[in-house]
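A.B. asks: What follows is a group of structures, each given as structure tokens.
Any read-out appearing in this document is the output of simple, stated calculations on the displayed coordinates, not a laboratory observation. Worth saying up front: this structure is predicted, and the values here are computed from it rather than measured. Cβ atoms are built from the backbone, for glycine too; each structure is taken alone.
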Structure I
Amino acid sequence: MMTLIYIVAAIIVLIIILAAIAPKTFDVSRSIVIDKPKEIVFPYLKMVKNQDHWSPWKKKDPTMKQTYTGTDGEVGFKASWVGNKEVGEGSQTITAIVENERIDNHLVFLKPWKSESDGYYTVEDGGPGQTKVVWGFKGSNKFPVTLFMLFFNMDKAVGKDFEEGLQNLKTILEA
């Protein structure tokens, strides 16, 4: 009986230690330089419906069901989707726009698992006639998800999609 108590106590201590060292936040971003001025890049980027042309997730499920609320390109615009296993279900709402500088949005994922995070796009001059675009998202992890994050690399999981999307965006805007 004492052996069982020691084993349970050891498991509890291990869980506490892992929870203490597990990542509590994440911030994943990628950037690209587009050979167009930000006065061209930014208006295209802030229109959420344009993501259908460059988002890697639209390619993963071209038949996903999408609904929209509000005026595209303005604070409060909400895009919701229901798709296959690769894109899941969720919504994206524009929460702030600093013209020709930054777009912030709130992401809610319902499937494949529930979570919330904050996405962002920033643009800045990247040289004469060029724009540096940064696409990222950040959030916090709560227990027990923190334990899962010890074994799941968010940067690796999402980073490739961001790189693909930014390359698609560059191709479209430079055409």
Structure II
Amino acid sequence: MTKASDFVIPFIVVFIMLHGLFKGVDVFSVFLDGAKSGFKIVLGIAPSLIALIVVIEMLKTSGALDIVCSFMAPAARLLGIPEQLTPLTILSPISGSGSLGIYEGILKDYGPDSFIGRVASVMMGSTETTFYTMTVYYGSVSIKKTRHTLPAALCADFTSFILSSRIVRLFFHQ
């Protein structure tokens, strides 16, 4: 059964083409110029993204992530964050796909309606892949000095980690 939402993208494409036709714009050449520009941006940020992906995989495969998690577990307990979520708190600011994999494992092991599953869900919804986002956005416009972006973003992530656990306790009385 087709829904109205199935026609949104084709409608937008047709609208852009008709609008360009009425305005006398060569839509295809404008599209090609945009594609060339986008490709240049991809080539510009590719080295940073590759480095980020390599570092994440090295952390996971070498066991360094497990060591860091065991080191951070007491601090997590002190802050009210379940220690089972420390891998998620470490990878969430770094990698969306890495944290998504950990999140899926948490839901399989503990269930989505458990306290840990709920806290993980709130964390996933309230944090950002800070390092990835900075790499992509700042790398695309060649900004080298990010000033206060990283400390502010990490403070926001840290606040989200702590409040995730407290909010789930508050709303679900756990």
Structure III
Amino acid sequence: MNGKKRLSAAVIARCGIMGGLLFGSQLALAPFANFETVTPLLIIFTIVYGKEAFFAAAVFDLCELAYWGFGLWWISYLYVWSLLILFTLAAKKLLRNDPLLWAAFAAVFGLSFGGLFAAVYIPVSPAYAYSYWLAGLSFDITHGIFNFLLTLALYKPVTLALKKVREFHGQ
């Protein structure tokens, strides 16, 4: 097999389900500005399943593309969610299993979301990217607050449930 590791059917199915859950939950909450479960769920998926969260994020991104169509925003989604997963992997040992710390982590991500999102516009026009970020600061504040509250509410029950599922399947 050339030393390449293949994904098992279980991993593919799990990542598909996680990506579908991300998409469905975001779609359900779309009427409420900056109130989304993608951030807390991706953090939890990364804590429980590690790098598999990248595949779940890819499924989510592809569902977004299929549903909403292409735009520069979609390119931002590709790297913003990947950065969240990378930051979560890096912070796992530091933040351990503390819901309050993970909620604060999610809040910081929400506060920085607009700046991260605007980075795709820098090659087009740095001034536009900067103004785009500034215009959305009030939304980023709301995003950070909701990320904090949702992560605090979801962290323990969802993490516990996913760990039980993982143990049940012997992983």
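A.B. asks: If you work out relative contact order in percent (Cα under 8 Å, 6 or more apart) for I, II, III, which one comes out largest?
C.D. replies: I
A.B. asks: Here log10 I(q)/I(0) by the Debye sum over Cα atoms at q = 0.10, 0.16 Å⁻¹ was calculated and came to -0.58, -1.00; which of the structures I, II, III was it taken from?
C.D. replies: Computing log10 I(q)/I(0) by the Debye sum over Cα atoms at q = 0.10, 0.16 Å⁻¹ on every structure in I, II, III gives -0.58, -1.00 only for II.
A.B. asks: Given a value of 0.55 for FRET efficiency 1/(1 + (r/R0)^6) of positions 24 and 48 (r between Cβ atoms, R0 = 30 Å, to 0.05), calculated from one of I, II, III, which structure does it belong to?
C.D. replies: Computing FRET efficiency 1/(1 + (r/R0)^6) of positions 24 and 48 (r between Cβ atoms, R0 = 30 Å, to 0.05) on every structure in I, II, III gives 0.55 only for I.
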